Structure 1
Amino acid sequence: MDTEDDRISAIAALNEPLRRRIYRFVAMQEVSVSRHYTATTLGVARSVAAFHLDKLANLGLLEVEYRHLSGRRGPGAGRPTKLYRRADNEVTLSVPQRHYDAAANLLAQAIEHAVDTSVSVIDALNVASLEYGKFMAAGIHGLEDHHSSPIEQLGNLLANYGYEPRIVRKTITLANCPFRTLTVEHRDLICGMNRALIAGVVEAVGLAGTSARLDPTPGRCCVKITV
């Protein structure tokens, strides 16, 4: 479930009442369940249960395994039963995009590094954020468009992470801050982290003369990119 569209589809699928009921039923079970068991317990046709179970599995909300419930193996054992269980992966969606999980990971890395070394937490956070930005930039290869300029390609990458970039000549402003709630009480810390992260993206993309600097303005991200 790599894209925002995938997450929207998965969550939207649960809007159907029976499918949502089936998902909750499977999630509550200690062991994987079959189509027959689900249908019998919930009082629906087996074909209906199968349809919704497979839909949930295709969307990544359920995981599938095959097992002989009788314990028999080899010739005569018959076909294994298709079983379903709740998937371990999380599906989160926010509009506009927020990435508090990324902030939590970066802060945790910084604290651990600071504890193990003599580096300050702030310096450790800047390093971790810079490296994460470089990791983000690896995604630009999937967004390359030979009809777009390098600055437009950079904008596409940032858009993929929810920054909502606005390009005017050689300047990119970011209409959305993925860490907005954290900036309310920890502005200096989080804005510094964000600037280092975006600086890592810019460095990895390799746009000569490009800089990411703090330019706090109400209603948008605190970082501005100038090419």
Structure 2
Amino acid sequence: MGDKINLTLGQRELQGKKVARLRKEGIVPGVIYGHNLDPMLVQAPYNILEKAVRDAGKHTPVHVTIDGKKKITLIKDIDREPVKMRIRHVSFHAVKASDVVTAEVPITLTGEGESAAEKAGLVVLQAIEHIEIKAKPADLPEALEVSITGLATTEDKLTLGDITLPNGVEFADAEVDRDLVVANVYEPAALQAANDAAGGDADEASAEDVPADNGEDAPAAEKAE
């Protein structure tokens, strides 16, 4: 894990349509729930809250302080404006340090540019970008990493089974398919053909548009919120 994320929140009295007044003043409304708590209405200055959201995502614990009381939370929901994508509301889920919690974490490919496949002019495309895991809050990783350096030909691929989980971390679904493809290797010509057919650019090809070597479509990349 990275540096501990701390956030001071104030109690909020305004509710409903009245919170529009807070937003005009640069204050974001929020709520904390869970862990045998009655929902707590909270608020924080936009810039401070936006940084915490950016740093924590939905997988890093946020240590909040309200009126001197400290709680461990995970961000569960972020409501944004549809056009400017400014944060409108944030929901926090309070947890215990001893709780095993579920969180969605990114999958990061490491060793970019170092694989034999890339050196041979082939293209490595990521098929899955996030996966749900479970762990105690202190054990939640910022990301799951898997190296692409062993990829050499279009017959090679990376699967969930190639990911080494940190101590104390498990996949949320104990029966998840470990053969689920995380990354495939493609010939540039195959990507170009797929993009020409779709009227796009070659460097914007997605794995779902290119046939996998077994004749089936490669898994589509998951959408991050």
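Only the coordinates and a few stated rules stand behind these numbers; no lab work does. Here the structure is a predicted model, which means the values were calculated and not measured. Cβ atoms are built from the backbone, for glycine too; each structure is taken alone.
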Q: Supply the structure label, taken from 1, 2, corresponding to helix-only ellipticity at 222 nm (-39500 (n - 2.57) for each DSSP H run of 4 or more, over all residues; to 500) with the calculated value -4000.
A: 2
Q. When you work out mean count of other Cβ atoms within 10 Å over residues 20-27 for each of the structures 1, 2, which one comes out largest?
A. 1
Q. Can you tell which of 1, 2 yields 20.8 when Kirkwood radius over Cα pairs in Å is derived from it?
A. 1
